[in-house]
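The structures considered in this document are given below.
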Structure P
Amino acid sequence: MDVKKVGVLGCGLMGSGIAQVCATAGLAVTVLEVEQKFLDRGFAGIEKSLAKFAERPPEKGGITAQQKDAIRARLKGTTNKADLADSDIVIEAIIENVEEKKKMYASLDGVVKKDAIFASNTSSISITELLTATKRPERFVGLHFFNPVPLMKLVEVVRTIATANDVYDMAYEFAKKLGKVPVRTSDKTGFIVNRLLVPYLLDAVRAYEEGAGSIEDIDNAMKLGCGYPMGPFTLLDFVGLDTTYYITHVMYDEFKERRFASPPLLRRLVMAGWYGRKSGKGFYDYADPDNPRANQL
């Protein structure tokens, strides 16, 4: 099957980014949301992102004004599930809640054509558990994109024990068609990236709790000592402390290992509503977003 029409569930940060890269790749995209206001907000973000690409030179991934208009013309928003009926692939990027995701898949299973592929952008939830809400287990995969989607090249293509070989290959080729670099992985909690990244981030929090160094010093040590583009606390604030906290619960429930357990400090920050950049406070204070200051915790 040659993918030409894409359905995207959710127009938040990830959903709008996925929609943008699909439209940029020349595909017709329909984005489903529960209310028009969420579509308006998401499409405003896409407009802003495309405007930035239009400012770049072609050799740095820039697009012309004509290309920008063409990309925008391939994007459609809807609150009607029936508008996704003829999608070749449907990519879910809604709230990271297993029951909400299953409800969405169940409601779409009888609407979207039977040979369409269902995919989830989840970073931690079992793909196998999600597919139980449908009657197309062999046509269900994980497609885990990374934020910000228009810039990050990686996509984890996740196979379950029920995924058909040809569907898995199609999902892999689809990711390449979007200009991404896909990696194959199996439906093990955390996949590849979070399986390795989350313990590293949590150990950084524990190191700070135990007095190994300040927030700034630990960040600088990992940037300058390991060549990472940002330190663990900067990355935690960027990802969202609430998001990381949720992922730790999913991974600890699966493996029952301390390295996946949330440190007390992370839990306290989340309870206080300090989620990182998006809330204005996390390990750093973003009152001046261009010059964040480490909080004394």
Structure Q
Amino acid sequence: MASSALLAGESAPTLSRRHAAGAVSARGLLLTVLGEFVLPTGGSAWTSAFIEIFGRLGVEEKAIRQALARTAADGWIRPERHGRRTRWRLTSDGDRLLTEGTERIYAFAGSQKAWDGSWLLVLARVPENDRPARHVLRTRLSWAGLGSPASGVWITTHTERADEVEQVLRHAGVTDGQIFSASHRGGSELSVLVGQAWDLPAIEKRYEAFLAEFASAPADDPLPRLIELVHAWRRFPSIDPGLPAQLLPRGWSGARAAKLFASRHANWSADSVAEWIRLNRAAG
């Protein structure tokens, strides 16, 4: 995917309506709104609709206008002028970015359902001084579920993502990388390797925070609450490798969090989409 770091979200996973958001948070929320509402409802929306719903989230008008301009500069949306009004339409790149991202986000279940014991092993090094390439490699391999137990070594239980990994290496300019299909034959316990590749206790804390944030279901205004829900959830595919149950700590919260996300999304989605459509019809 062209910019998985944007879809995954580089800010904290939750943004409370009790706090105003700055431009960076506004941009992350904008990508959430584009994927949740604009993509499935025709691919375009009016500026006034964005301003209205972001106002309900405590985001200032200036911040959302800056986020729209920056996202357009990156080529994900383009403006269409209608007199003094502006409608924003997804570009083909934006459509592809959001389609690929939303598929991964909504399919993410907090753990891998079936695993045959195989690993995907990647050897890939990028010079220390090539920070852009290192950023691409780290963010996109993490999005694909890979972790790094040692410098230049990446692993995942998702062997079906070999093609995606090849694309990441090409995009990062890694010409001498190696990709292997491997199995664990002996040595220390796999839990040691997993602990070196991923900080599972830190991820567990994120899940606990998510569960606490969305355990109650206030529905006075489901649209901003749904945005907060999706904005929080979309971070997990980039930090949680989606390991099989036998490699996870006992009592892992990922599956419970995934069920809560699915339940809340199902409860809030229809009314939220209807409100989004109403706002755009009123603007048009």
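Computing semi-axes √(5λ) of the Cα gyration tensor in Å gives 33, 24, 17 for which of P, Q?
P
Please state which of the structures P, Q yields 40, 20, 19 when Cα extents along the principal axes in Å, for residues 203-266 alone is computed from it.
Working through the options, I get structure Q.
Computing FRET efficiency 1/(1 + (r/R0)^6) of positions 35 and 83 (r between Cβ atoms, R0 = 25 Å, to 0.05) gives 0.30 for which of P, Q?
Q
Determine which structure produced the value -13500 for helix-only ellipticity at 222 nm (-39500 (n - 2.57) for each DSSP H run of 4 or more, over all residues; to 500), calculated from the coordinates; the candidates are P, Q.
P
Relative contact order in percent (Cα under 8 Å, 6 or more apart) computed as 13: which structure among P, Q?
The value was obtained from structure P.
If distance in nm of label points 7 Å out along Cα→Cβ at positions 43 and 211 computes to 4.1, which of P, Q did it come from?
Source structure: Q.
Each reported figure results from applying straightforward, stated rules to the coordinates on display, with no laboratory input. What you see is a predicted model; the values in this text were computed from it and never measured. Cβ atoms are built from the backbone, for glycine too; each structure is taken alone.
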